[in-house]
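What follows is a group of structures, each given as structure tokens.
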Structure P
Amino acid sequence: MPGKKPPKAYTRFVTRHPKLGDAWLLAREAELQGPLDEATKRLVKLAVAIGAMREGAVHSATRKALAAGASPQALDQVVALAASTIGLPSAVAVDGWVHDVVDGDEPKGE
């Protein structure tokens, strides 16, 4: 999201490990190539974060998907699509992570 500062943890990490920061930027550039529009790319990234069960990544992907124009209903559909793969308890947890952001209840510091 242009204009938004990255999380402090990221900034600290890439300051200590600049080559990894550079590699991350190159990977990010490569992933942007292709025919998908920005909102769709962000929904795919959300799905990957959900599958990996990474709360911070789900929060980040949710913020970025909303900023790219994805609707809360689209985010809910991604969670519903994941449910049969990750299981109902995990889907309920992930739904809470998504709605931390959608409802403005996201923990501070992410």
Structure Q
Amino acid sequence: MSLSFYLDHHVPAAITNGLRQLQVNVLTVAEDGRADWDDDRLLERALELGRVVFSQDCDFLVLAARWQQARREFAGMVYGHQLRVTVGGAVHDLALIASVMTQAEMRNRVEFLPL
């Protein structure tokens, strides 16, 4: 079974749309009605939903590192800096991650784009 992603508010719609065209299961925080939640609550929500967070927000990356250090459970995170990954590159790499990684492999882990 492939991974599903939870996309935060910093992710361009072009990435969301590109992933959907490739049949990758994605849910945005806005679609989930959580656009006004802080990053801590979003990381908890992603765990509850069993979805790996994709973010381009460096504050979210810092939060995930804090959770790792505290051994606090989260579903996993993929981070791609806005200036270091293109829309097409992000779509390609996220689709690849979704097809080869399991939920168990991503748990409490942070991956970086580009691969």
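Each value in this text was obtained by applying a stated rule to the coordinates, not by laboratory testing. Not measured: the values here are computed from a predicted model. Cβ atoms are built from the backbone, for glycine too; each structure is taken alone.
If FRET efficiency 1/(1 + (r/R0)^6) of positions 40 and 96 (r between Cβ atoms, R0 = 25 Å, to 0.05) computes to 0.55, which of P, Q did it come from? Attributed to the structure labelled P.
Using distance in nm of label points 7 Å out along Cα→Cβ at positions 8 and 32 for the comparison, can you identify which of P, Q gives the largest number?
On the way: P: 2.8; Q: 1.2.
When distance in nm of label points 7 Å out along Cα→Cβ at positions 8 and 32 is calculated for P, Q, structure P comes out on top.
Who wins on distance in nm of label points 7 Å out along Cα→Cβ at positions 48 and 72 among P, Q, i.e. which is largest?
Details: P: 2.7; Q: 1.5.
With respect to distance in nm of label points 7 Å out along Cα→Cβ at positions 48 and 72, the highest-scoring structure among P, Q is P.
So helix-only ellipticity at 222 nm (-39500 (n - 2.57) for each DSSP H run of 4 or more, over all residues; to 500), computed for just one structure, reads -13000; which one of P, Q is that?
Values: P: -23500; Q: -13000.
So the calculation was done on Q.
A value of 0.55 was derived for FRET efficiency 1/(1 + (r/R0)^6) of positions 16 and 88 (r between Cβ atoms, R0 = 41 Å, to 0.05); which structure in P, Q was it taken from? Comparing all candidates, it corresponds to P. Between structures P, Q, the calculation of Rg/Rh (Cα atoms, Kirkwood Rh) yields its largest number for P. Comparing relative contact order in percent (Cα under 8 Å, 6 or more apart) across structures P, Q, the highest value is found for Q.
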